[in-house]
Each structure stands twice: as structure tokens, then as C-alpha cells.
1. Here helix-only ellipticity at 222 nm (-39500 (n - 2.57) for each DSSP H run of 4 or more, over all residues; to 500) was calculated and came to -19000; which of the structures 1, 2 was it taken from?
2. Given a value of 15.8 for mean count of other Cβ atoms within 10 Å over residues 268-275, point me to the structure among 1, 2 it was derived from.
3. From which structure (1, 2) was Rg/Rh (Cα atoms, Kirkwood Rh) calculated, if the value obtained is 0.96?
4. If relative contact order in percent (Cα under 8 Å, 6 or more apart) is calculated from each of 1, 2, which structure is the one that comes out at 17?
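A short reminder: the numbers here are calculations on the coordinates, not readings from a lab. Worth saying up front: this structure is predicted, and the values here are computed from it rather than measured. Cβ atoms are built from the backbone, for glycine too; each structure is taken alone.
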Structure 1
Amino acid sequence: MARSDIALVVHIAGRDEALRYAVEDLRMDRWRTAQQLLHDSYGDWALRTFRSQVMGAVAAQSGAINAWCSETPDDPDALMMRARVLTERAVAAGRRGLFGAELIDSIRVARVACHAGAQRWPADPVPWVCLLTLARLDIDQRAPHDSSHWAAAPEPMLPPGPWPLLDSVNKRHPRNREAHIRMLQVFEARGRGGIDFARAVAAAAQPGSPLLLLPLYAYVESYRLQLKNQSGGVIAFWSTADKAHYVETALYGWFAHHPDPARTCSPLDLNYLAYVLTVTGVGKAADVFEAIGPYATPAPWSLVNHDRNHWQDDFHVARRRALGKRSRR
């Protein structure tokens, strides 16, 4: 097999082997590995946020967290994971097209769990991240589920949104990666303000911060919608100076600041950077693909492929080209 055609490891836990074990246990309704994993993550809010997000997505399909809460009802980790699971189920219900009283009830139950988790451990940012995740379901300003989802932006050029929720996360964990992605998703669900928000966040981000990639997430979503709607300008979408600017900012301002990006950077972020480096023509993606290794993620590749089942082919093609260009230099 060619070096550029390595067998891919597509797993929700990515490189995190400890997380992988916890995920497999959750699928079998076992929660003690997750409990220990969260305990081992104390002191690192970024790691706690990431691991709980992955475990929440898996545990939403099992009864593990209910069993955990039944056995240790005052455990702050159990309460936080319950908020994760119920939030995941509410968002999934909205994605399936559930609406009206059933969806509102699902949101209400999840919100109660979020507040319970926040009350049990006030310093934990994750319950607030969950509340921010729920805000993407609240897209009708005329009849909001929660008034905290609609507040004036701190900057006049940005739209109203769940700014108090983002502030609550930032007070506990400034520049939380997931929180800012969730905020972006809120604006995308409402159909305005996403790219402006992403640019504003990136402009204020420090070197090495994953928030420098937020415009790439926004551009991929905009491109996905144009492909879906077959609107004009799709062919030339990536051939603009602003997109080249933000992908170079992510490359040199984020990726280059990590001596060991394969270990320290999110596989999802690496895949977004590799994809946008490729489609903008900026190039220089070989080192990013090397950092990804076999840990490809479906997004963004599957989001912009007419046949979502063939996204791995696009990944391999882009990887071969990037490594080939480097070998010819």
C-alpha cells in the first residue's frame, strides 16, 4: 500500500485510546471507565470538554448514564454527563424533524439537567456548553424557548444571540473551543452572522489557539449550503483572497505553533485545515496530512461530497497530491 494510501482509522475518539475504551464500555451500558476518565481529566477543562462531548454522543444511545446517576446521584460528573446525553438527544430530535410540544419538552428536560449540573459544580464550563448547544434549536426570535438565547452582541456588527451563555462558558474556561463552535452553529441555524462571528473570534485569538480555525468551519458550512442549493458562485467559491488569508492564518498561527500537532491538536481541526488548504490552492498541506496520520474524520470531507459514502476517496486523493508535491520539491 502506498504511503499516502494508509488504512484510515475512523473513530469518534480519534487518537485518545483511553477515551476509546470508555466509549466501548458506554456502548455496553458500562459507565465506570467513563467515571475514571473524567476524574483523570480534572484540571484540564479543554480535555474534559472534548471527552465529555464524545462520550455524550455515544451514551445518548445507551442507558449507561441513567445507571450512573441512579447509583451516585450527587456525583458532579454523572450530572454533567446526564446534561450531555439529554442535550444530544434533544439536538438529534430536532435534526430528525421533531417539532412542536415534543421538541420543546425534550429541550426543557435537557435544560433542567444542564442547570442541575451547573449548580452541583459551579466551576464546570460543560453544562453551559450544553445550554449553548441547545440554543441552536431556538431559531424563532418571535417565540424563543429561553430569553437568554437572545441578547445584543458586544460588537455592533454582530447579530443578537445567546451571548450570556457564551459569557458563562468563558468565565469558567476562556476561549473554550467547543463553545465557540456551538455559538457559530447557532448563527448558522438562524441563517445569518456566522462568518462575521467566526472572523471576529479569529481576529482576537492568540497564536496557537484553535479558534483561529473558526472561519474555516464557517466557510465549509457556507460552501455546503451552496452545493446543496446549487446557487451561483460554487465553482469559484474558494478562490478568494479572504479565504486564503484565513487558511494561512490557521496554518501559521495555529498549526505551526504546535511542536507535536499529531498529539496536541484535534483531529477534526486538522482535517478541516487539510481540506481548506487543498481546495483554496494554498497548498502546503503535506505536514498537516502527516499529523492527521490515519485519523481521518468524516467532516469536512463528507459534508461537501455529493456521495457522503465516498468521502474517504476524496481524503486519499488530497493526501496523495499533498505528499506528492512535497516529494517533488
Structure 2
Amino acid sequence: MNRKYSSIIIVICVLLPFFTKAQVKNTPAFRLVPLGVLGGIDESNLSAYMLAASGTNNYICLDAGTLHYGIKKAVENKAFDVPAEKVLRQYIKGYFISHAHLDHLAGLVINAPDDSTKNIYGLQSTLETLKTHYFTWESWANFADQGEAPALKKFHYQALTPGSETAIENTDLKVQAFPLSHSNLTSTAFLVRSNNAYVLYLGDTGPDEVEKSNNLQKLWEAITPLVKNKQLKAILIEVSFPSQQPDKTLFGHLTPHWLMAEMDKLAALTGTNAVKDLNIVVTHLKPPANSIGKIKTELKADNKLQLNLIYPEQGKPLAF
């Protein structure tokens, strides 16, 4: 072998590990398909997000306000190359319900007759409301395996213990639940893990200062090491109203002002460099359109931490 080719081989051998590391670093860990992204009155576009480890079709559904129409839009946008009924019955392996308000579970209830057997995960208080108010024979039908007789046993309730990591059936994902304060009830944040990568999804929540709570502070403390180590790939968090909304009428929601105040608390724990370019997926924006426009303008103006603000669109997948 001549000297020229020997030199080329040496260069390739030296550089190959760096190329490999770069590929691994840039390979997304998660695929997120929004089925519904808004809060408020549009029943065709309410909170629901399918999340899977990249390269798999083993999804969980984070909240389930809109299912049928959202899956239809996702198929139209070529997020899936199978019929919508297959996505519902085979791709979604379980539901994670943050709290029992209709705009976060109506799709789950309405689509139950056409769904397949799977688990519903949540805090015990959330599951109790499903059991006693929605999956009853006076409200709809009891498609679960507990509650009013006869129980049709399509869904199994699996209560999550805050602070404990739970393996999610029929996936390689694991989840940890954290309580949130949402006005007069408990909501939930779900920290989802795939190997050493994480996504954090928050159900509806108000700021600690208004809610007279420390739930968000505890959550930020829990994820601080993940943010510092760049293991947290995205935070999905709500902003429901423009900042002009009075605190007394927030009803357990965030504004741009309050989101950035909470992000400042996270940055105080992690350091500002650690949160720069952190993916923040802004959820639960409430119509009308001019309010949504104000929210986006205010978030952009107040983004001193240089967060990567993302506004999900129904049926259009995202990778993290």
C-alpha cells in the first residue's frame, strides 16, 4: 500500500469516532405528534400529544382531549402511513391523563368504543374522577375494569406514585409523575424517559406565587441535573392567557409573564447557559386568535433566557 493511501486511512480512523459521536448526539431521542394543541372552546383541537422513542411506533398519549380528529389530521400530514384506526388501536399503548377536566380527556371517553385494551395512567385522584364521573353508565359506559357494574374491562387504571419511576407497558419508556397545582384540583407533570433522554410534559398549572404552592419549584429542582447534562430534550408547558389577564382570573393557568418567571427559577438552579436553547413547547393557548397572537408576541419579547420557543401544530410531528 502506498504512502498516500496509508495517510488517507489514518485520517479516516482518527476522525471516525468524532463523526460517530456527532451522529449519536444529533439523533433525536423522541418523536412527538400533537393531536390537539389548544385550550378553550375548539373541541376539535384540545390537548393531546403522542410521544414515542424515535424509531418505534410504541406511543403514549399525554392527555387525550382530541383523538379522532387529531389522528386524522396527522395521517393527512403524513405523520403516519397507516389508517387512523390503526394509530388509535395499535400505536397508542397507554394514556397519561394530567387531570380530569373535559378538555384533557374527552377524546379518550368518546373514542372508547373503537379503542383497544390498554392502560390509563394518572394520579389516584385523577383516576377516581374518571371512575366516578365519566366511565359510568349514566354518563357514557364503563369501559374500565373498576367502578360501576358491569365493567367492560377495556381499560385498566394504573395509579402513579409521585417520585417513583414506572415502566410503561408495551414500550421501552419509563415515567415519573409530579403533582401540580391547578386552581382547586391537582394536575400532573409527567417526566418521560427513553434510555438517558427525557421529555417533560406539564398538564395545566398555575404559577407557584399565585397558587400558594411550591409544586413547580420542586419540579424544577428535580429536573435541574437533567437540564445541566443536556438530557432533557423538551419541556411541554402551558400558556393560556396574555399577561394582561389578572391573577385572580387565571384559574390555575400561566401567562407569558408567569412562564418566564418560572423559567427564571429554573435558570437560577441550572445556570443561564444550561437553559439557553432549551426546547419549550408552548401548549394550551386559548382562543381567540388575537389572544394567541398576543401570547406569542409577549413570549418573544420576554425571552431573555434565549429559550427555543416552539408552537406545536395539530398533526405535524416534532423530533427531540
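1. On the way: 1: -19000; 2: -8500.
Considering all the candidates, the number was obtained from 1.
2. Working: 1: 23.9; 2: 15.8.
Here the read-out was taken from 2.
3. On the way: 1: 0.96; 2: 1.03.
The read-out comes from structure 1.
4. On the way: 1: 14; 2: 17.
Computing relative contact order in percent (Cα under 8 Å, 6 or more apart) on every structure in 1, 2 gives 17 only for 2.
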